[in-house]
Structure 1
Amino acid sequence: MESFYTLQGEGFHAGKAAYFIRLGGCDVGCIWCDVKESWDASIHPQISINQIVSDAKAFAGRLAVITGGEPLMYNLDELTNALKQAEFQTNIETSGAYPMSGSWDWVCFSPKKFKEAHPSIFEQANELKVIIYNKSDFVFAEKYAKVVNKKCELLLQPEWGKQDKMLPLMIDYVKENPKWRVSLQTHKFMNIP
């Protein structure tokens with residue numbers, strides 16, 4: 001769908017320079033999605049892997065973040081191998097709704113209630129990032145905290161439009177459950193694309 005060089009705005013790697021590769025196509029259907037234009041893959045041009053890597057190499061940063069849409073709708077082995085050959089760190093942001101593919105340095109698993117996660121992601125997840133839209137999402141977060149590996153970073157992130165209401169609840173929750181941390185969409189506060 002698009003690619004751009006910016007700062008990673010959220011999650012464990014927030015603040016790092018990153019080249020984002022956003023793949024078109026998603027059938028998860030999050031109501032709060034801020035890139036609904038990514039859902040229909042057919043309206044976006046296909047670009048060769050060589051071109052994607054060449055475009056990424058034009059920038060100083062060597063962190064490539066594959067996102068979507070839902071990137072695991074595709075087999076990502078060839079793309080991640082090409083990025084690694086070009087000395088990029090490969091990170092993915094995924095709902096985990098499809099089987100894992102690709103060679104990753106960091107897996108950000110952000111499960112959604114709208115489509116069950118595939119078990120192949122649980123052991124590979126480096127970061128569990130759960131969007132808090134309503135109070136029941138804390139129970140949903142704990143469901144996945146039980147199945148990811150023990151070293152997985154546990155992050156709760158307020159849905160942007162519900163931040164004023166949910167952030168105070170999240171702060172109290174993290175104080176009571178210190179295995180969790182709060183993640184904020186810092187790029188939105190700083191008006192960074």
Structure 2
Amino acid sequence: MRQILPEWIFPWLEVSSLGLQVVTILVGAWVLRMLLSRLIRRLGARYALPPEMVLGARRISSFLIYSGALLMILDRFGVSATVLWTALTGFAAVGAVAFFAAWSVLSNIFCTLLILIVRPFRLHDHVEVLENGEKPGLKGNVIDINLIYTTLQETSAEHRGAILRVPNSLFFQRIIRCSKELEPEHGAK
């Protein structure tokens with residue numbers, strides 16, 4: 001084959017071959033993520049799984065698929081597994097130090113997991129955080145639950161529509177009152 005093609009084309013063939021491999025890995029990862037996302041969505045609808053669980057499963061599967069694709073691409077560029085393992089353990093050591101520095105953030109992340117597993121409230125529920133059991137506190141409809149905060153939309157007349165971002169750990173430090181959001185009756189104004 002070297003006799004048929006000119007010498008200047010061989011470096012370009014190596015680069016284009018590497019580029020084609022990278023594109024193939026990325027397209028394969030994208031197709032796999034789309035198929036798995038569709039499967040998770042269908043399972044969620046069929047078994048009436050909570051939307052938070054479906055969303056979490058889709059995010060975790062996407063992260064794992066794209067992380068695997070990144071590792072495969074780095075392997076194509078010649079990054080060895082030893083180098084990756086050394087970098088990973090170095091980052092883990094730094095992460096252990098950061099764990100103690102960011103305790104409150106990690107507490108909120110842990111409380112998020114508890115909220116998603118124990119489910120003291122769900123999306124669209126009306127939640128009220130009571131200060132001492134009687135004194136009213138923060139209240140509103142749950143419109144989002146993320147790793148650090150639960151977002152409430154206020155329903156009181158004076159602050160209607162205002163957004164509150166409540167740290168998730170607060171829900172385990174205070175008494176909460178929870179009820180389903182009431183839908184307006186047909187014909188009611």
Structure 3
Amino acid sequence: MTAFSRALGSTLAALTIGLLVTLAIVVVSATIARYIFNSSFVWYDEVAGILLAWITFYGSAYAAVRRRHLGFDGLLISLPMPYRAWLFVLAELIGYAVFAILAYAGWFILQILGTETLVSLRWVPLWFTQSVVPVGAALYMIGQAVSTPEAYARIRAGRSAEMDEIDEEIAHARKAQGTGEDR
């Protein structure tokens with residue numbers, strides 16, 4: 001993992017965690033306002049939905065950097081080498097194509113939104129809230145690009161990320177067992 005991919009992963013993790021904490025604060029605050037003070041925030045539903053979308057897009061980009069999306073590495077690894085490499089490259093290209101289309105569509109929609117604002121918070125422009133689509137798609141592609149060389153080398157070697165994680169955990173457990181320390 002390169003320094004850039006580590007920095008990108010750390011930034012996306014911090015952003016996603018920050019958004020998750022913000023969403024939790026909004027939900028808890030709205031619940032307290034509704035049930036204790038018998039009032040509600042008019043903006044709650046709209047803001048919570050936007051935060052959830054942001055968590056989804058930025059969390060997805062983080063998962064791309066870490067290669068933690070659902071996959072079928074075992075099936076891919078079971079194939080003979082030339083087919084394994086070609087199928088890996090094909091899957092990567094399909095992923096880039098899908099997210100490039102998503103980024104373009106998101107950018108196109110931003111142009112249409114113009115000066116629209118949120119319904120409940122008139123001072124928040126829709127282009128800001130919806131910018132997560134093209135930005136998140138671009139970050140996903142960058143995350144996938146920085147993790148591709150390592151993933152390709154792993155596939156060529158006939159290993160999956162899960163196999164490497166299992167081996168690391170076994171080595172850690174053996175080391176802890178040898179030194180008598182607990183996890």
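Each value in this text was obtained by applying a stated rule to the coordinates, not by laboratory testing. If you're wondering where the values come from, they're calculated on a predicted model, not measured in any experiment.
Kindly point out which one of 1, 2, 3 the value 18 was derived from, the read-out being relative contact order in percent (Cα under 8 Å, 6 or more apart). It must be structure 1, since only it matches.
Each of 1, 2, 3 could give helix-only ellipticity at 222 nm (-39500 (n - 2.57) for each DSSP H run of 4 or more, over all residues; to 500), but the derived value -27000 comes from 3.
With Cα extents along the principal axes in Å derived from the coordinates and found to be 88, 49, 31, which of 1, 2, 3 does the value describe?
Of the options listed, only 2 reproduces it.
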